[in-house]
Structure I
Amino acid sequence: MIERARFAPSPTGPLHIGGVRTALFNYLIAKKSGGDFILRIEDTDSKRTIPGAEKHIIDSLKWLGLDFDEGPINQSERQPLYKKQINFLIKNRLAYYAFDTPTELEEARKASGGDFKYNFKSRVEMANSLSLTEEETKERIKRGGFVVRMTVPENTTIKVVDQVRGNLSFNSEELEDKIILKSDGMPTYHLANVVDDHEMRITSVIRGEEWLSSLPLHSLLYKHFGWESPKFYHLPLILKSSGAGKLSKRDADEQGHPVFAVKWEESKGFKEAGFSSEGLVNYLALLGWSNSTEKEKYSLEELIDVFRETEINKSGARFDYKKALWINHLHLKGFTAKKLISLSEQASSQLNEKYSIQQSEEIVNLIKERLNTTHDIDKELSVFLRQPKEYDSNVIEKINREVIYDVLNFCKLNPALIANPGALKESLMAFGSKENISFGNIMKSLRLCLVGNLSGPDLFKIIQIIGPEEALNRIKSLTNKI
């Protein structure tokens, strides 16, 4: 079956990674069947719409490579369609006008002891088109200020299937006659969602589990209209790292990682934090999906091929930033040197000014294994671009200043060796044996003067690339400071 799936966010704020994961699962289910992925903006609540939120949603999806085949489609532009379906429901007594004021509703809640539900038991006592005469109803409609509620049947078991959780049953006594048209003439989420999914021929509805409570109401609306219901998937929550509760922006801030794909106002996204789009997509796919193999690294195309909707988890998925960094690392080290250079402003300017294209790519290939984020590119390249600005004092004290001086002074007095890394290594080993200095401390001393600390790629590769003159300058510089 060719699937049509939609991602339908409300522009009431920036796109959280929980929403991104929902978009991704919609995309994978649609594309696996050769179907379409649709972006629908559910913006019928103008009071809650935040300027820039829709653009943030679109920018996030585009950066991640989740290209939509249709859209964005804005619900706010589809009012005539909703009005037509509202009229059908009212005509068939499957929905009704409700004229109750906020005060009247509050009084009903108090009278019930806080257990009030607007349903088949209470609707006969309230001011609506089912309890009033036709004349009274027409007069009330002229005054305006009414809402339209859907009719939930009496004493009915509503059976629905969720593809993640299986067969579910709901008792209609537990449900309310939900408002489906607000007093401002705009539809609520329940009506617009069902009508649009039908009109857009959506075959699978994939959304967060917070919408599970709406499932019986939506199922009823499909029956009211006489439409075939799509398949429903309610995804587990993305939990904070402790596993206790849904991941929020505050939790992410406290844990020191983003919660958006791309920047929102002053909050940086994963893109700005140095993640590749491939790495983030890969990691989010693993949240809530039980991969049947031990493989961790997937491209988007590979995910489309291996993703199985039957492997979506029921339980919440704990967000693990260290694991996200690891997955991103796997992607970065798999990129070509050319692609990595394009991801670094420093690499694409300073590196190419100092070295040939071939040398630049050789350097980047040397540092690949050390990259967790794209920000690490600039940090790892610094050793090939300039002398260290400072030296790790802990390393100096641990090795011993006299030892460091003796090692570097030996190199300074034998400059011809610097041009031949192989000969340099042998000479240093002989020097260490004679002076009773371990080869480990010799290498640490040399790395300290070239890099500033004990990290970095192969030491002799560094010397080979920066050249003997630059290497000697760095040796002299630290020798003078010890």
Structure II
Amino acid sequence: MNKRDKGSAAVQSDALPTGERPNVIVILSDDQGWADIGYNNPRVYTPHLDKLADSGAKLVNHYVMPQCTPTRVALMTGRYPGRFGKVGLHATNEPSFPLGTPTLAKMFQDSGYETFMSGKWHLGSTPDHGPNHFGFDQSHGSLTGAVGMYDHRYHAKAESPYDPTWHRNHEIIPGYQNGRHVTDLTCEEAVRFVNKKREKPFFLYLAFHAPHTPLDERGTFVDTPTQPDPQDTTRWLNEDKIKWFNDPEGRIQAETSRDKRLLLATVYHLDSAVGDVIKALERSGQRENTIILFSSDNGPWRDNGGGGYPDNYPLKDYNQPCKLRGKKLDVWEGGIHVAGFINWPRRIKPREIKDQIHIIDWFPTLAGIVGFKPEKTIDWDGFDLSPVLLRQAPLPERDLYWIWHPQVNRWALRHKAWKIVKYGCGEPTVDQWQLFNMDQDPYEEHNLANRHPELVSAMHQRFLVQRGKDLK
């Protein structure tokens, strides 16, 4: 397959005339597991996200990387994070790719879009490597990863070069907007941007911190961090009076686990924020021609020991139950297989897409829709999916590839129905792989490597091709 087939130039049949190009909103949640969204689990109250998914294209087999920074590298560059060396293979405050790297935001900026980011960056946590250097006209939120929900501090350590981190256009905001929930602030900035009068289309990157820990849903009790009720430790203090614990259908209160209720409240809050953005689009007449892409950045964390971040109360088994093996940091399905959908009322009809899609595909896909023609070829790992989305064309055959953390070393590759997995330090050898048939065994319970040694060998060769493209 040549570069053009992979999307390094626009697919002319799907690119729109300049005057008809859509607005684009990319929404990324944080640590939201496959079962932590309503359309995958009726115990979760997320009506706005569910409506978007039901009226758009649900990406049934949607993949990301096992942790926040690697997924953000893949989203922004359309490339696997290992292509830039070891640093972006795990969560880090160090620069994850060099200045001058082609990015999704820069593509939109070069295509005449107004670009804005609200939320979590975590691709280089100092101002000299912040989002405005990579194609965003303006930005707001944290340069680092997780922060306190109300004080917006990163670990709150005076000696840290990454704290404080709450900024507007790389300038620390005096007072860090202390006392407001980070989900509300992120949403309000997005709504303000959507409501602006403009002559050209826009690109909005809406990178929520929720439901990453610390989970802290105080409602109107802003001076009281989330904590158990001393009169009844099976409940949270003021739980009956806080909106986010009491959805209109009573789903959250039907959950008997205290810690799971906090996660459900956090996700309800996140969903409400998404709803506010949708309402702004509808009021301004922009909804029909706005693409909304949604994904989590990785699988669920499940257990939180507390500490590390301000007001980080320890939680046990707080995500919704899910049959997928593994969690965040894993290359098992539970760490990398997440909810995802694309909604575009003008062009995409409701349906399920069962092809294996990866977040590396979003950059070349949106470039194809916009009609972007780069001056130099971009060596994307992802595919332009616009023919799949708009004309229901078949997805070309390809491999999906994962590495997590250069010290721990968790490795995987998927080709069609087959997936190989290796845990442990050192480059994988052919005899170290586990093999799974994902069509027959989606929960990765039966290792078939001993039954199919020739297949393992062939998969290993495919892995070596991908590994050979990485900066080691």
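A short reminder: the numbers here are calculations on the coordinates, not readings from a lab. The structure presented is a predicted model; accordingly, all values stated were derived computationally and were not measured. Cβ atoms are built from the backbone, for glycine too; each structure is taken alone.
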Discussion item. If helix-only ellipticity at 222 nm (-39500 (n - 2.57) for each DSSP H run of 4 or more, over all residues; to 500) computes to -6500, which of I, II did it come from?
Written reply: II
Response to the item:
If you rank structures I, II by FRET efficiency 1/(1 + (r/R0)^6) of positions 371 and 443 (r between Cβ atoms, R0 = 25 Å, to 0.05), the highest one is I
Worksheet entry | For 32, 28, 22 (semi-axes √(5λ) of the Cα gyration tensor in Å, calculated) the corresponding structure among I, II | II
Worksheet, complete the sentence: Matching 12 (relative contact order in percent (Cα under 8 Å, 6 or more apart), computed) against labels I, II points to structure I
Practice prompt. Out of I, II, choose the structure whose coordinates give mean count of other Cβ atoms within 10 Å over residues 99-106 equal to 18.9 when calculated.
Written response: II
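Using mean projected area of the Cα convex hull in nm², for residues 147-194 alone, single out the structure from I, II with the greatest value.
Looking at the calculated values, the largest one is I.
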Worksheet item: If mean count of other Cβ atoms within 10 Å over residues 19-26 is computed to be 18.6, which of I, II is the source?
Response: II
Worksheet, complete the sentence: For mean count of other Cβ atoms within 10 Å over residues 27-34, structure among I, II ranking highest is II
